[in-house]
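Dropping the structures in below, format is C-alpha cells.
Where a number appears in this text, it was derived from the coordinates with a stated rule and is not lab data. Not measured: the values here are computed from a predicted model. Cβ atoms are built from the backbone, for glycine too; each structure is taken alone.
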Structure I
Amino acid sequence: MVLAVDLLNPTPAAEARKHKLKTLVPGPRSFFMDVKCPGCFTITTVFSHAQTVVVCQGCSQVLCQPTGGKARLTEGCSFRRK
C-alpha cells in the first residue's frame, strides 16, 4: 500500500499549516525581538506576544500594543527577530 504523501519528509508548506505541536519537530511560534524607537533610536527587547503596552525608556513613546495574540507594533517602529 503506497501513500500519496511522504510522512517522513513533509513539504515546508504543509508544516507551516500544522499546529505548533503537531509538526515533525514541535516548537514555539513566539519569539523575542529588538524594537527600535523611531524618535530616539533606542533598542528595546520585546516579546512577540506581549500582554502589556511596551513604552520606550528614553522618550516614553508607545512601541507596541497588545492584541488577542501577537503584539501590534506602532507605525514607524522597526524590529529584528532575535
Structure II
Amino acid sequence: MTDTEEATVANVILDLAAARGGGTLCPTEAARAASGTADWHHLMPLVRRVAVRLALEGRIVITRKGKPVDPTDFKGVYRLGLPRND
C-alpha cells in the first residue's frame, strides 16, 4: 500500500470517528468508505494497521466488547472511536 492510501484510510477513520461523537465505528465502515466501491475487503488489513498506528499515537481508541484494548495485542471483533476526555 502507498503512503497516499494509508493517509486516505487514516482520514476516513478519523472523520467517521468524529462524526460518531462518543460512539464507535466498525472497521468495515472505514474500508467501505475508503474504497468507494463494493470491493472493499482487500482494505481490511490496511485499516487495521492504520488503526493500530492511530491508537498508538493517541488519536483513536480500539475497543473490544466496549472496553479499550492494547492496540498491539488484540484479537477478534473490534471497534474504533475517539478517546474519551473523562
Legend entry - Value 0.15, calculated as FRET efficiency 1/(1 + (r/R0)^6) of positions 16 and 56 (r between Cβ atoms, R0 = 25 Å, to 0.05), assigned to which of I, II: I
Inset, instruction - Identify the structure, out of I, II, from whose coordinates helix-only ellipticity at 222 nm (-39500 (n - 2.57) for each DSSP H run of 4 or more, over all residues; to 500) was calculated to give -15000. - result: II
Legend entry - Computed 15.1 for Kirkwood radius over Cα pairs in Å - originating structure among I, II: I
Inset, instruction - Assuming 33 is relative contact order in percent (Cα under 8 Å, 6 or more apart) as calculated from a single structure, say which of I, II it is. - result: II
